[in-house]
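*Asks:* Some structures are shown below for you to check.
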Structure P
Amino acid sequence: MAKFVPSFKVEPRAQVSFSTNNPFGRDRESVPVIIELLAYNADIRTIEATGSDGRKRQCRIDRFSDDKLLKQLTSDLQAAYNTGTEVVFVAAGGNDPNVWFYNVIIVG
C-alpha cells in the first residue's frame, strides 16, 4: 500500500488593515447616524458607539494591524461625537454594520 504524502501550496495570508474571519468579504455600511454615546470597554478592549438609531456598535481594537488607522478612527469618532455630525459606520468582512465597525465615514 502506498503512503499518502499530501502536496499542496499554502497561500499567503490576506494583507488587510483590519482582521476578520472573512478577509475577502466586502465592507458594508450603516445608514447615517449621530453618535450619542462613545465609550471604551477595557475588559474586552472594544470601542462602543451608540447611535441615534439606538444601536450599539463595537470595534475590537486588537484586530487593527496598524496603530495609525486606530488613532485616525478614534480621532474621527471623537470629532463626530463632539460636533454631533452624522457618520456612516463601516464593517469589514461582510459583517453587520449595525453591530460591528472598523471605520466611519463623516457625512456632514
Structure Q
Amino acid sequence: MATRQELLQEEVRELTDLLRNEADFQDLREILTDKGMQVSETVLAGLIGSEDGSQYGVFLTSGIQCIRFETAPNGLLAKWEIINDPNALASDFEAVPAGISMIRNGEIS
C-alpha cells in the first residue's frame, strides 16, 4: 500500500504530465508562456476546478518559486501570486510540499 507521501508525489507527476501534454490544459500552458515561463520546467502541484469552470492551483518553478493562480471560467488568468511561504498553501494543496521535495531531489523537472 502506498504511503501518503507516495500518493502526493504521484498526484504531482500526474498533474504535471497533464499540464505538459493534455489538450484540455492548453489554457494553462498559454498562461505560462505569457508569463515568460517554460512549460517543460514548470511543475503543477495542485489544481482545483469549480462548477463555473474556473480553476485555481499552484505552479512550482525549477528554482522552487511557488505561484498560486486562478483562472476565470473563460480560461483567462484572474490571479497570479508568488507565495513566499509554500506551507501556507498546504491546507488547500497538500501536494505542494511533496512537489518542492521532488524538485529539490531531482525526482521531477
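We did not get these values from a lab; they are worked out from the coordinates using the rules stated. Every value quoted in this text rests on a predicted model; they were computed, and no experiment measured them. Cβ atoms are built from the backbone, for glycine too; each structure is taken alone.
*Asks:* If helix-only ellipticity at 222 nm (-39500 (n - 2.57) for each DSSP H run of 4 or more, over all residues; to 500) is computed to be -5500, which of P, Q is the source? Don't skip to the end; give the middle numbers.
*Replies:* Values: P: -5500; Q: -10500.
It must be structure P, since only it matches.
*Asks:* Sticking with this one: One of P, Q was used to calculate P(r) over Cα pairs in 5 Å bins from 0, in percent, for residues 21-68 alone, giving 5, 17, 20, 24, 21, 12, 0; which?
*Replies:* Values: P: 5, 17, 20, 24, 21, 12, 0; Q: 5, 19, 32, 28, 12, 4, 1.
Working through the options, I get structure P.
*Asks:* Still on this structure: Any idea which of P, Q comes out highest on distance in nm of label points 7 Å out along Cα→Cβ at positions 29 and 53?
*Replies:* On the way: P: 1.3; Q: 2.0.
Result for distance in nm of label points 7 Å out along Cα→Cβ at positions 29 and 53 over P, Q: largest is Q.
*Asks:* Please compute percent of Cα pairs over 25 Å apart for structures P, Q and give me the label with the greatest value.
*Replies:* Details: P: 27; Q: 13.
With respect to percent of Cα pairs over 25 Å apart, the highest-scoring structure among P, Q is P.
*Asks:* Then there is this: In terms of distance in nm of label points 7 Å out along Cα→Cβ at positions 37 and 93, which of structures P, Q is highest?
*Replies:* Numbers: P: 2.6; Q: 0.8.
Structure P gives the largest value of distance in nm of label points 7 Å out along Cα→Cβ at positions 37 and 93 among P, Q.
*Asks:* Which of the displayed structures (P, Q) returns the greatest value of relative contact order in percent (Cα under 8 Å, 6 or more apart) on calculation? List each step's numbers first, then the result.
*Replies:* Details: P: 32; Q: 24.
Max of relative contact order in percent (Cα under 8 Å, 6 or more apart): P.
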